[in-house]
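Got some structures for you, see below.
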Structure P
Amino acid sequence: MIGGFREFITRGNAVDMAVGIVIGAAFTTVIKTIVDKFINPLIAGIVGQPNFDHVLQFHVGAATVQPGAIITAVVNFLLVAAAIYFLIVVPMNKLNALSVLAAKRKADEDAAAEEKTVDPQTALLQDIRDLLASRNV
């Protein structure tokens, strides 16, 4: 049973998942800082406050109901998604496209170089053919 557990833990996808979770947790602080310290203050400068918690707020007895908190959560989600997309996804897609182009270019160069190089046996046979052809003339 212990051997099976060790195999599961050391299998690539479990390790990759653990690394992804740790990197994701570390990266969360970066995105949260961008949203909290840069984007939300811009919204506060435009709208007057960084969140919409008090929008449509009403009281039911002693309880305070804040539907605006849902708007704030949706806006924050969209801001985080936009920050991730424009700061990570777009640059990574460009890097991937460049690496794919570089790999294709290298493969084309390798194919061209392979076509230019002649197999030594083929070269020897061509030399023999040329010598035989010169004797028959």
Structure Q
Amino acid sequence: MIDRIARLIGAARRGEARWLAYLFASGLALGTDAGLFLLLLGGGVAPVAASALGYGMGILVHWLVSSRLVFADGTAARGSGERHRQKLLFVGSALVGLAVTTAIVGAGSALGLDPRLAKLAAILVSFQTTYLLRRHIVFRPAAA
């Protein structure tokens, strides 16, 4: 019984460490997205193009950190069909996050909420949504 409790505590700690690593990866991706967006705007790139390029680069950074640090134990071998599938699912999860964000901001705006507060709520929900998708679908352990 004590061994089982110890294993559960260890698993919880590993889960917490993974979540914190994911928070780090998300912060790095957000910084990349926003930084590139501002850099491109300053260089005269149209706002929509700058936004799309920043978002795309943020997804790339998130993939690199997630596949090598956060979910390294669930990342398929390079060049494999499974790795290609994971990349597609990763981009799909990013698009789900984008959809969640725009839906929450849109609903908040329709209800008369300050868009900044709606965006803050959207960031929190989108973060957790993409984390769960990536943990349980994109990078599910091979033994699962």
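Of the structures labelled P, Q, which one yields 2.25 when Cα Rg over 2.2 N^0.38 Å is computed from its coordinates? The read-out was computed on structure P.
P, Q: which one has relative contact order in percent (Cα under 8 Å, 6 or more apart), as calculated, at 21? Clearly, the read-out refers to Q.
Structures P, Q were shown, and helix-only ellipticity at 222 nm (-39500 (n - 2.57) for each DSSP H run of 4 or more, over all residues; to 500) at -27000 was computed from Q. Among candidates P, Q, the computation of semi-axes √(5λ) of the Cα gyration tensor in Å, for residues 45-92 alone that gave 31, 12, 5 used structure P.
Between structures P, Q, the greatest calculated value of distance in nm of label points 7 Å out along Cα→Cβ at positions 85 and 125 is seen in P.
Assuming 6.8 is distance in nm of label points 7 Å out along Cα→Cβ at positions 53 and 117 as calculated from a single structure, say which of P, Q it is. So the calculation was done on P.
To which of P, Q does the computed value 0.95 (FRET efficiency 1/(1 + (r/R0)^6) of positions 37 and 77 (r between Cβ atoms, R0 = 30 Å, to 0.05)) belong? It traces back to P.
Computed from the coordinates by the stated procedures, all read-outs in this text should not be read as laboratory data. Being a predicted model, the structure only gives us computed values, none of them experimental. Cβ atoms are built from the backbone, for glycine too; each structure is taken alone.
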